[in-house]
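Derivation of every value follows stated rules applied to the coordinates shown; laboratory data play no part. Treat the numbers as computed from the prediction; the structure is a model and nothing was measured. Cβ atoms are built from the backbone, for glycine too; each structure is taken alone.
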Structure P
Amino acid sequence: MTTRVYYGLLFAVVLLFRLCHRDIVWVEEGYPLAAAAEMLRGKVLYSEVWFDKPPLFAVFYLLWGAIAGWPLRVAGALYVLLSAWAIGRLARHAWSEREERFAAALTAFSLTFGIPAAVMVIGPDLMLIPIQAAAVLAAWRRQAFSAGLLAGIGMLVNGKMLILLPAMIVFRPLWFAGFLAPQLVLLPVASAYWLQVWSWGAMYSRDTFVANPAIEGLQRTLNWMGFHAAIVIGAAWALWEEPAKRRWLLWIVCALVAVTAGLRFSPRYYFLLLPPLVILAARGLATGKRWVLLLLFLIPLIRFGPRYLELAQGKSNEWRDLAMERDSRAAAQLLQGPGDLFVWGYRPEIYAISGKPAATRFLDSQPLTGVLADRHLIESRVSAPDLAKLNRAELITTNPEWIVDGLGPYNPRLAITEYLDLRDWLQGYTQFGRTPGTVVYRRRTSP
C-alpha cells in the first residue's frame, strides 16, 4: 500500500466518525465560529470583537465560512489528517516509514476515541499538534528560519507554545527572525490583544477553581496515562532504548509543564503530550510486543466507541454533556425574525446555531461579570471587577434586538437582571420566551 493510499484510508475512517457529530455544536467550537462569523461581517478581532484566544484559532474557522454542520466536521477530519501526517513525518525522520505509519495511525486513533468535547473540537491545544511536530522536525534538521517561523505561528494559535519553545529552538538569528515575523500582524491591535489574550489569560491561569492543584494534577495525569496505557508503555519501551534520550525527555517535560499551566488539567490540555509520546510509541510498536499494546487500545475503544453508535442511532438526546447544547438550540428557535443578538453567559453556540449577528463586541459575559466561565454556573466570585464594570458601561450604549440570558437560570446571582448598572438599560426589553436554561428578551421599541 502506498503512503498516499494509507493516509487516504486514515482520512476516510476519521471523517466517518466525525460526521456522526454533524448536527452538534460543542460550546468550545461555538466560540471561534461566532468570532469568525463576525470577522466575515467585517469586524476586526480584538478591537471590535472581544476574543481571549490567539487570532489563528478564529481565523482558521474562516476557511469554510464559519459554518457548522458537515463543513465543520470535514475540516476537523482534515486537521486530524494533517496532525497524523506531521507526526508521521517526524517519526520517519527519526526512524523509518514503518514508524511513520504507526505514528499516523496512533494520532488518528487518539484524536477520535476520547472525550467528545475535546477530540471533536478544533481547539487551540489540538491545533498546536501538527505545528509543534513540524517545528521540532525543522529544529532537528537545523532549519533555523523554518523552525522559528513555525514556532511563531504556533504562538498565534496557543500561548502555551511559549512553554514548548525549548524543544524546538535553534540559537541562530534566523530562528528569532522567523519567530518574530508572524507577530507583526498584531501590531495594529497590540494593546487590545495584550489585554484580552495575555492579561486576561494570566489572570485565568492564576485564579484556578481547583482546590488542591497538586493532587488534582497528579490524579488526572495518572488517569490519562492509564487511559492511554498503550501509548505510554510503548513510549517507555522506545525511550529505554533510544540513544538520544535528552531531546525526547526535553520535549516531554516541556509538554508536561504546558499541561499544568493554569492548574486546571482539562483533558484537551493533554493533547500537547501526544506528539512526543505517539512518536515514541510508534517505535515501541515497531520493535516491541505489539499484541500487548494492541490489547491496551481496547480501553479507549470500548469506552468511546459505543458513543458513535448511539449518535448513528439518533440517541444523543440521552447524553448529559449535550443538555446545554440542546437548550441552546431551543433558545435559537425562539429568535425568529430579524435583528442582532447579545448572549449573556458563556453560550456562544447560540450565535452559531441561530446565525444572528452579534450586537456588541462581547460574545459572552465573562468580561462583563468578571466571573470566569469555568465556575460561573455555580459560583459568583469576581476575578476582574474593575474591568467588568468598565465593559458594562460600554454594553449599555448598545441596542441589541435580542438578549438571551443563558446564565441566570443556572446561577441566579449572575442573572443579567441582578446588575444595578444594567437595570435602566433592560427597561427597554420585555421577556419574549424562555427555555429551561435561557431567558429570551426582545427590544420593546426601536432605539
Structure Q
Amino acid sequence: MKQKSNKYVLHVVIVGGGFGGLYAAKKLGKNKNVRITLIDKRNFHLFQPLLYQVATGGLSPGDIASPLRSILRKYKNISVIRAKVIDILPNKKQVVLEGGENISYDKVIIATGARYNYFGNTQWLAIAPGIKTMEDSLGIRHRIFHAYESAEREKNETSRKEWLRFVIVGGGPTGVELAGALGELANHTLVEDFRNIHTEHTEILLVEGMDRILPAYPESLSRKAEKSLRELGVTILTDTFVTDMKDNEVTFKRDNMVSKIQVRTILWAAGVKASMIGKVLEKRLNVKTDKAGRVYVNPDMTLDDRQDIFVIGDLAYFARNGDEPLPGLAPVAMQQGKYVADLINKRLQGKETNSFHYTEKGSLAVIGRNKAVAYFGKFRFSGFLAWLIWVLVHIRYLIEFDNKMMVLFQWAWNYITMRRGARLITGDDPFPYMDEDYYSQVKNE
C-alpha cells in the first residue's frame, strides 16, 4: 500500500461506495490537499432505489450500476480498493481488510449501509430473499420468471396456482413498488407470452403489519396507493404478521386468527438492520446502538469523543430534533456524505462548523404506469403527475450520463410498448444468486 505523499495534509478512508460514501468522496476529492481511499467489496456504485426494476425485468443490471473507478477517474487524489473491511482499530487509526491487510487513516468515514432484518428468523433468508444488492435482484428475477415457466409446464392445477401466487412481506416503498411491478407483469407484459396459463390469474399478496401500507406517508396517499395496487390485482393484507415460513408455505396471524397459504415465491421487504460494522464499532468503542444495530452519532456525525471517526447513511442513528432517527433514504445519505466532506474541509482551514441538518426532500413511491404517490412538505401528488416527478427525480440522481440515457430510453420504450426486455433467467438453480457473504453474517448472528 502506498505511503502518504508529502503533498497531502490528510488521508481520509471512506468505507462503502454507496450514496453516502460516494458523495463524500466526490466532494472531498475537490480538495487537492486531501488523499482519499475509497474501499468497497464491490467495484461499482449501485443505484439501490431501482433494484426492484432489475428484479422484475424492467432494467438490466448495467443500467443502474457504474464502476467506482470510472465515476471517480478525474479525481487523481482518490484511490479505489475492492476489498471487505472486517475490523477497525481506533487506537492505531487503521481499518482491517479481509485477508489481514491494514490501511492507516487520519480520518475515516464509515458508510456501509444496511441489510434486511428478519427479526431473529434467520432461517427465512433462503426462503424469502430481500432486495438490497445486485445479487439479490438477479436472484429474485430468476425466481419470478422461473415461477411462470414452471406454471406453464405444471399439469396439476393446485400446484399451478402455487406457482402463480406471490407473497411480498412488507408494505413500505420497496414492497409497494415490487407488488406494482409484478401486477403490471401479470396483467400487461406477459399476457400473450404463454399458452397454457393465464398470467392475469396471478395472485399477489402484499402483507403489512401496520394498519395501512406506506405507513410513513400521509394517510391520503396510502389510500391512493392501495387503490392503484388493487386495480393491478394485488391483494393487500394489513394488520397481518408472518409468524412462520417454510418451503412453499407461509403462516399468517391476523386478529388472533392463524391461517396458512401455499406459495412458491416469497419476497421480503420488511425492516432493515445495520451492517456488521456497527457491531465492530460497538465492540471497539463501546458506542451505543439501537435495536436495528444503528450507531448513535453526535450532531457532527462523529462518535462520542472521537473526532476522527464519522458514521453516515443507514448505519447512523441521527435523531432529528431529539426525536425519531432519520429514515434510511438515499437523500439522507447523500446529504450526510456532503456534510462530512465539507466539515473536514472547513476544519482543515480552522473554520467553525455547524451541526448536520437534514433538508427534507419529500418521498416518492411508484406503483405502475401513470401510478405513483409523492409528497413534498405540505404538497401531495398522485397519479400521472406523481409518476412523472418520480421518473425525473430518479433520472436526475443516476450517477453517470450513459446510465441516465439508457434508463430514460428503456422507460420510454416500456411506457409505449408495455414490454420489459430484461426478463432473463440465468443460472441452473432458482436460488443461485444469494449473497453468500451476507447470508453467512445473518446465519451466524
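Points worth noting:
- Comparison of P, Q by mean count of other Cβ atoms within 10 Å over residues 8-15 - largest value held by: Q
- Of the structures P, Q, the one that 42, 30, 14 was derived from, the read-out being Cα extents along the principal axes in Å, for residues 160-223 alone: P
- Structure (P, Q) behind the derived value -17000 of helix-only ellipticity at 222 nm (-39500 (n - 2.57) for each DSSP H run of 4 or more, over all residues; to 500): P
- Structures P, Q, by relative contact order in percent (Cα under 8 Å, 6 or more apart): label with the highest value: Q
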